[in-house]
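Just so it is clear, none of the values below were taken in a lab; they were calculated from the coordinates. All values reported here derive from a predicted model rather than from experimental measurement. Cβ atoms are built from the backbone, for glycine too; each structure is taken alone.
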Structure P
Amino acid sequence: MKLKSLVLVSIFVLYAQLFGIDTTEVFEPGLSDIEYAVSWNSLSKLFGNEFLIGYGFKNSVCIGLSCAADDSDTHSAGVSVIYTCIDNVFSLDIISGYTKKLAVSDGKYALGSEAAYRIHNHYTPYTRITAAADTTLKSYSGTIDLGFSAILNDKTESLLEYTLESTGNKNKLASSIAVGLNIVLTDTIEMVDEIRYFSSPDNTINPISITIGIIATV
């Protein structure tokens with residue numbers, strides 16, 4: 001599938017994900033990718049929107065630029081770079097990014113890697129590890145994603161992903177689990193759908209988020 005995983009909004013689950021789950025892929029050469037997603041969170045009762053454009057280079061490198069907003073008038077912008085080190089049955093990607101809420105002075109840096117292994121071109125287990133820090137280098141977080149992708153037919157892909165995220169307390173981790181369905185609508189347009197269930201460290205806050213997105217390949 002052509003979806004680029006978690007490319008920008010709230011880099012790697014630092015905030016709420018808007019794009020659906022998927023394995024990472026670089027954009028095609030040139031200005032080749034336009035994405036829009038809308039999400040809803042049961043805790044905040046707010047809708048979020050994000051727009052992204054992606055540009056690919058010939059040497060397995062791509063860059064993404066995005067902007068996001070929600071009903072509380074919180075706006076953010078970001079940039080990310082993906083480099084594919086290995087692209088075979090086994091793939092390895094390095095992902096870096098910076099995102100900033102426009103109303104505050106501090107932003108967040110993120111650096112991560114994703115490893116995936118294709119089985120018979122239909123099944124792909126993958127793992128993604130990400131470290132992040134704010135621009136003052138006083139706040140850190142880490143995320144581990146464990147996922148599985150299954151190609152159901154030439155137009156449909158299903159996904160399952162489990163995420164663990166540090167909360168600043170070494171003894172407490174927040175987690176979430178998501179199911180997704182990506183559907184190819186035309187040769188150039190794909191729809192992505194995701195439902196994610198969040199669990200706080202003390203299990204007292206357990207919101208659900210729903211995401212629907214459209215990816216257009218130029």
Structure Q
Amino acid sequence: MATTWDAWDDDVISEVPGALPEFVRNSVMLSAIDFCSDSWVWLVDQGPIVVVAGTALYPWVPPATSDVVHVLQAWLDKKQLVPKTRNELSEMYGDYMRFDGAAMYFSQDVPSALILVPKPTSSSAIAVPQVDGITAKIAVCPTLGAASLGSDEIASHYFEEIGRGAKARLLVMARKPWTDVTRGQDLQAQFDDDIATAKTAVIRSYAGARIRVRAQFF
């Protein structure tokens with residue numbers, strides 16, 4: 001189920017009196033995008049995705065009206081793939097996109113797709129037929145323009161935090177009846193702390209596991 005942005009109307013308007021509903025809902029949407037994209041709290045399972053011999057690039061299929069922001073873990077036929085940057089792969093293989101073999105690593109040019117390295121071939125060490133293909137744990141956020149937050153659980157658990165981010169946005173708007181830049185900046189600082197706290201909790205939940213802590217795109 002999904003939670004529409006107007007669910008925050010009463011909470012936000014009670015602290016930002018005079019704010020127009022359309023401004024409130026747009027600010028809530030942007031706050032939810034920021035919160036989910038930076039904290040990685042909205043986690044979904046991906047796959048299995050069938051691996052095709054000679055193909056290195058595999059797009060994700062996130063939930064409707066959501067975008068992929070980060071890949072925490074990925075596996076190929078139940079074996080964990082090791083995250084590598086493009087620079088690391090270039091040092092290992094040179095032109096790694098042309099290097100064939102048993103896929104052991106993954107990288108990304110953009111969040112929306114995964115690159116298997118080496119590029120799997122029918123003679124490499126992937127199972128044919130495959131047991132599971134590619135599976136992954138990915139973090140997503142609402143798309144810009146989405147009508148709702150596509151996870152009731154995230155909306156409920158982080159209702160206050162998302163509302164705080166929306167209030168901060170509204171209060172720092174220039175020349176509005178509800179403008180209060182100083183208070184907006186204070187709320188923004190709290191919102192930034194909310195994101196950091198939530199992200200730390202996500203990372204700690206994977207204690208002892210090999211996860212990709214920082215995304216790197218070039």
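With distance in nm of label points 7 Å out along Cα→Cβ at positions 57 and 193 coming out at 4.4, pick the structure among P, Q it was computed from.
For distance in nm of label points 7 Å out along Cα→Cβ at positions 57 and 193, the value 4.4 is produced by structure Q.
Could you tell me which structure in P, Q was used to calculate relative contact order in percent (Cα under 8 Å, 6 or more apart) as 18?
Of the options listed, only P reproduces it.
Please state which of the structures P, Q yields 2.7 when distance in nm of label points 7 Å out along Cα→Cβ at positions 81 and 105 is computed from it.
P
Please state which of the structures P, Q yields 0 when helix-only ellipticity at 222 nm (-39500 (n - 2.57) for each DSSP H run of 4 or more, over all residues; to 500) is computed from it.
Derived from P, not from the others.
Computing Kirkwood radius over Cα pairs in Å gives 17.4 for which of P, Q?
P
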